[in-house]
Structure I
Amino acid sequence: MKSCIIIDDENRARQLLANMLSDLTNEISVVAECDDLPSGVKAIKKFKPDLVFLDIEMPGHSGLEILDYFEDDEITFDIIFATGYSEYAIQAFKLSAIDYLLKPLNPIALKDSINRFLKNSNIEKVPDYRALQENIAKNNDVNDKCIVVNLSTITRFIKVKDILMLQAEGSYCNLFLQGGEKLMASKNLKHFEDRLSDIPFFFRSHKSFIINLKQVIEYNRSENSILLQDKLIGMISTDKSDLFIEKMETLL
C-alpha cells in the first residue's frame, strides 16, 4: 500500500479529500494531515510518504515552496497539487507535465490522478517540479516559461520562445531551436502537443509538425509548406490551412 500526506490549510478540504481517497481506492493510506507548509515538511521527513497532496495557495506560503525544503535527492515522493482556477497556473502545470487537481475536487479527476500515480510513481519527476516552480514564478509572461526536455543522458530546460519547430521522429521528437540547434527528445510529438496546448503561438500544423507561429515567414499554398526562421521547412495539412491563416491573423 502507498502512503500519502495531505497538506491544506482548510480542515474541510482535508477531510473531504481523505474521505474521497477512502471511497476511491484501497491502495493509498493517509498517514498525516497538515494545515500548513512547515508542519507538512516535518510530516514528510518523519513519514517519508509516497505521495503528497498539496494545496498550492495557503496563507503565508505557496505550496511550491515545499521544494525549497528538500534537496533534489530527497524528493522521493510524488506531488499532486490542488489549486483554484487560475489560467496562468493551469498553463504552468500543463507545460511542466505536473499533475494537478482543480478545486472543488472532482471524484473522476481525482481517480484519474490516483491511477496515474499508481502507474508512474517510480518515474523521476524532480526536473518537472523545478520547471513548474520557475513557470509559476514567471506568472503571465509566457515567453519566459520553460519546458523540460529529456535527452539521451541529460535534461534540458528550454524557454518556449526559443523553440522554432517540432517534428515527429517515430516515438521520438526533433526540436529545432533558435540559433540552429537541433535536439532529439525521448518523448513523442503528442507529449509536446499536450505540454504546449495553452501556449497560443504553437500550432499543430500537420501530423508530424508543431510550429511556432511567431517564427513563420511565408506559406507556400501549392506545396502545403511553411518557411520559418533559420530556413526551416514545416508542412501543413490541407484541412488545417484555413485555421492556420486564422491563427496567423489573430497573432499579428
Structure II
Amino acid sequence: MQAAPYSLLLWAWSILALVVFVSLFFLPAPYGRHVRRGWGPTVDSTWAWIWMELPAVATVPVLFYVSGRRDPVSWLWLALWELHYLHRTFVFPLRQARGGHRTPWAIVAMAVVFNVVNGYIIGWGLFALAPQRQLSWLGRPEFILGLGLFLGGLALNLDSDNRLLRLRQKKGGYAVPHGGFFEWVSSPNYLGEIIEWSGWALATWTPGGLVFAWWTIANLAPRAWANHLWYRRDFPDYPPDRRALLPGIW
C-alpha cells in the first residue's frame, strides 16, 4: 500500500476508534466480568484470548520480513512489540485460573480483525513507509522519553495483572484489589497499557503509532469506567476515593 491509501486507512481507522470509544461507554464489550447473553456461541476464555491476540504476534514480524529492513533500530522495534505481545498472547492467559469462563466467538472475531488491521498499520507504516532510522535516533529525546514510557507502562501493566491474578487465585473469583496503583485507580493495568503505547507512538514517531495509542484509549478508557462502576455496584465497601483510570481526576 502506498502512502496515500495508507493515510486514508489511518483516517478511517481513527474515525472508527471514535465511534468505538463513544459506544463502549453505553455498551461494554461482553467478556470477563461484563459477559452477558445474546452474543451467540462462546469459547473457553483462555483459548479466546490466545486466538484474539495471535494475529498481533504474527502480523508485524511478517511485515518486518517482507519489508527487507534489517537495521538495528528496526530489530529493536520488532523486539519491543514482541516483548509485549508474546506475554499478552501466551503467558497471561495461560496463567489465569480455569474457572469455566466463556467469551463469545463474535468478540473473538472482532478482536482478530482489529489485530490484523492494526498489525498491518504498525508493521507496514514502521518498516516500509517510515524513514529508516539510524542508530543516532536512539539518542533523540523523543526516543528516550518514549522508551521510558513504554517500559514504565509495561511494568505497571504487568504488576497490576500479577496482583489481579494472585487475588483471583486466592479468592477464587473477583474481589477488591489493593496495593500498587490499585490504591489510586480501579484499572491500573489499563492505565499502564495506555502509557505503554503512548510511549511507543513517541519513540517510533510514526502516524501508525499515534493511531494505535488513540485506539488503546478508545478501547480501555470506557472499559476502565465500566469496571469502576461494576466495583462500586458489587462491593459496597469499595474505596470511595479511588478513581477509574486517572489518579485523583477520573
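Each of I, II could give distance in nm of label points 7 Å out along Cα→Cβ at positions 50 and 66, but the derived value 1.6 comes from I.
Please compute relative contact order in percent (Cα under 8 Å, 6 or more apart) for structures I, II and give me the label with the greatest value.
Answer by largest value of relative contact order in percent (Cα under 8 Å, 6 or more apart): II.
Largest in volume of the Cα convex hull per residue in Å³ among the labelled structures I, II is structure I.
Given a value of 1.10 for Rg/Rh (Cα atoms, Kirkwood Rh), for residues 34-113 alone, point me to the structure among I, II it was derived from. Comparing all candidates, it corresponds to II.
A value of -0.70, -0.86, -1.04 for log10 I(q)/I(0) by the Debye sum over Cα atoms at q = 0.20, 0.22, 0.24 Å⁻¹, for residues 154-209 alone, calculated from one of I, II, originates in structure I. Assign the value -9500, calculated as helix-only ellipticity at 222 nm (-39500 (n - 2.57) for each DSSP H run of 4 or more, over all residues; to 500), to the correct structure from I, II. Structure I accounts for this read-out.
Given a value of 3.8 for distance in nm of label points 7 Å out along Cα→Cβ at positions 58 and 242, calculated from one of I, II, which structure does it belong to?
Only structure II yields this read-out.
Throughout, read-outs are computed from the coordinates displayed, never taken from laboratory work. Since we're looking at a predicted model, the values are computed, not measured. Cβ atoms are built from the backbone, for glycine too; each structure is taken alone.
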